[in-house]
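What follows are several structures.
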Structure 1
């Protein structure tokens with residue numbers, strides 16, 4: 001892009017964060033527990049797992065919908081929608097954004113959600129197959145766009161409203177799309193991220209049939225083992241991660257707290273396999289994200305890995321990182337947080353990116369937990385010893401989804417002297 005066009009681009013700031021997770025229902029609790037290397041994976045309590053090979057999951061801790069929503073609301077809001085609203089409430093309060101009615105038309109709501117509709121549909125369809133009755137609430141409750149729609153209605157935002165479903169990369173693409181909307185001046189601000197719940201009997205059975213889930217039920221906290229030689233699969237979870245993004249101009253005009261900025265985003269397809277990522281695909285999207293951010297490989301201080309703890313994914317991601325970063329790959333800390341929070345599918349990318357933003361803020365990296373046995377094919381620096389001080393200026397967050405939909409985001413420390421003046 002030539003310099004004449006660059007002057008019309010807007011820098012995109014992160015001014016609010018909100019989290020609902022298996023480690024806690026606030027950004028502070030999530031980050032504290034993540035840094036301590038604690039796991040949110042437990043024996044499932046919300047439904048009967050007697051017929052499941054896998055009886056563990058990463059449920060949102062101490063969550064009682066009745067404390068946050070009326071009985072009427074709980075009937076009309078899926079669990080994914082509830083988690084989205086709670087995380088958005090925290091993010092908006094954190095941002096201090098207070099929009100007038102006119103300004104609300106410029107506030108986009110772009111959320112990633114992929115599997116929550118499946119989990120929400122089970123009780124409805126169970127009733128239908130048992131006694132033939134059907135609730136008029138089925139469709140509005142179970143549609144995957146429900147978290148975004150309910151969030152928009154709750155807060156009165158009238159800008160672009162959409163759900164992005166790209167499986168495990170859904171919220172990365174939602175954040176990336178929001179980034180582009182603001183960067184090119186189409187929006188001033190957006191509430192973005194993801195919300196999803198992958199925990200229900202039917203969904204658990206479906207994933208188990210793929211043989212992708214860990215079946216270590218005796219010690220749930222140690223079941224998900226990214227990059228460890230003895231890894232045997234991922235652990236399903238749930239959660240919501242919401243970010244408030246806005247243009248630099250908007251953030252500075254209202255003297256907002258700035259966590260950092262989104263500087264790069266890339267999306268690409270493997271065009272390879274429905275459930276297995278390919279090394280060229282993963283390497284390609286990372287290179288494109290670096291180009292988007294106008295950075296070189298040696299500018300990246302930290303990589304938040306997709307790291308599902310499946311045999312194929314972890315070694316393929318490791319190989320792709322080596323391909324992109326060359327000999328210096330061994331010097332870049334690479335962390336997979338799914339050992340701690342499980343895999344919340346559509347919400348996972350947003351929670352992962354929020355952890356990157358907090359690393360920028362605090363110059364601290366969380367550990368990759370449960371790496372018990374070194375894997376010769378996974379031989380990077382996975383920060384296995386516990387939280388680590390690290391000066392982070394640029395971090396990359398990777399998300400690689402079933403179907404081959406890949407996304408990489410780059411988040412950077414905000415340096416005001418680089419301002420374009422827009």
Structure 2
């Protein structure tokens with residue numbers, strides 16, 4: 001099929017490249033000319049494993065990029081994959097999506113063949129049918145069913161494994177009341193379904209929207225729960241990881257997402273939990289379980305720094321922060337635990353030196369005045385404490401380098417390294 005993707009961020013770029021890899025002809029639409037040029041040059045505008053290879057393989061052939069919405073005429077379906085950031089009150093800001101919907105509608109106004117518009121971004125229930133759909137209809141001068149279809153197809157892509165998640169999904173969710181729109185979604189994903197036996201959930205748009213929030217809320221709550229249990233284990237002198245290994249054998253619990261530590265960050269879970277909690281509150285319901293999940297997560301960086309305080313005073317001393325990205329495999333620092341940790345160190349008047357293999361430039365925009373090391377080993381030189389925040393392979397491989405520290409105090413927030421003699425080691429929850 002001929003497809004268009006509006007938005008070339010983490011989701012849009014990954015979706016565009018993967019659709020091209022499935023054999024579709026794909027055009028990516030973005031207002032940022034630099035991003036468009038990067039894609040057309042065969043390069044990835046974001047850091048994501050395996051994405052650069054897909055773009056290099058397909059750019060100039062089945063994948064191209066433009067700033068012009070008029071290319072929608074050449075395509076059969078359009079996916080809206082634009083940002084939905086948080087408003088100050090925690091609700092989602094649909095401004096980018098609304099602008100994209102209007103641009104799509106205007107481009108379709110004179111098209112005389114059927115076109116399906118698919119909302120790919122995470123939006124609260126009702127956004128597709130009540131907000132974005134009417135914008136497309138008004139701009140196009142058409143109504144759904146009149147050469148125009150509307151659907152919601154949530155993404156379940158994790159940064160650091162987004163390409164794999166797209167090409168090997170646990171499920172596909174198609175939300176629409178329009179037969180042709182559903183048929184188009186089946187056609188779009190047919191090459192993937194031919195490769196893998198993937199469950200397909202057909203439902204309404206509101207249900208599809210909520211499935212994404214429920215998915216993320218459940219996973220975030222699971223991580224917060226194991227962190228809460230891990231905090232108890234720490235106080236009682238119990239190995240939280242041995243406990244997690246045992247309870248993970250219960251198929252009602254499962255072994256995934258049972259690694260206790262510094263908690264979750266990134267662009268999705270914090271925003272999504274905030275949005276769905278706020279949406280529930282707007283309907284006069286305070287969701288206590290989700291509010292507790294957020295509260296536990298917010299507590300972890302403070303507990304992490306308190307462990308350091310037990311062993312060393314860091315005022316006017318060098319402290320190494322190892323790992324800045326919110327998780328390995330990405331340069332994304334949005335809501336990263338490292339930000340809270342660095343802020344806590346600066347409040348203690350520490351001299352911070354940070355290391356990350358790919359996220360340094362992004363973090364330098366947030367903290368321009370701290371030092372950044374080229375390697376994890378040089379970050380440790382003369383430090384009085386090392387705080388492990390992101391479990392990059394090169395950080396997990398550190399051993400003798402800790403002897404370069406003035407006082408080898410290591411606070412491990414990710415269970416990344418092993419205890420050894422000569423190092424004062426504290427795990428956050430074990």
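Name the one structure among 1, 2 that helix-only ellipticity at 222 nm (-39500 (n - 2.57) for each DSSP H run of 4 or more, over all residues; to 500) of -13000 was derived from.
On the way: 1: -10000; 2: -13000.
This figure was derived from 2.
Given 1.16 as the derived value for Cα Rg over 2.2 N^0.38 Å, for residues 79-174 alone, which of the supplied structures 1, 2 does it correspond to?
2
Let me ask you something else. Upon calculation of Cα extents along the principal axes in Å, for residues 183-366 alone from the atomic coordinates, which of the structures 1, 2 produces 53, 39, 33? Working shown, then result.
On the way: 1: 53, 39, 33; 2: 64, 41, 40.
Only structure 1 yields this read-out.
Compute relative contact order in percent (Cα under 8 Å, 6 or more apart) for each of 1, 2 and report the one that scores greatest.
1
Match the computed value 15.8 of mean count of other Cβ atoms within 10 Å over residues 327-334 to one of the structures 1, 2, and report its label.
1
A follow-up question, please. The value 0.05 for FRET efficiency 1/(1 + (r/R0)^6) of positions 31 and 311 (r between Cβ atoms, R0 = 30 Å, to 0.05) was derived from one model only; which of 1, 2 is it?
Answer for the origin of the read-out: 2.
Tell me which of 1, 2 gives -0.39, -0.61 when you compute log10 I(q)/I(0) by the Debye sum over Cα atoms at q = 0.08, 0.10 Å⁻¹.
1
Just checking, which of 1, 2 has the largest value of mean count of other Cβ atoms within 10 Å over residues 287-294?
1
Taken together, the values in this text are just the output of simple stated rules run on the coordinates, not laboratory data. Just so it is clear, the model here is predicted, and its values are computed rather than measured. Cβ atoms are built from the backbone, for glycine too; each structure is taken alone.
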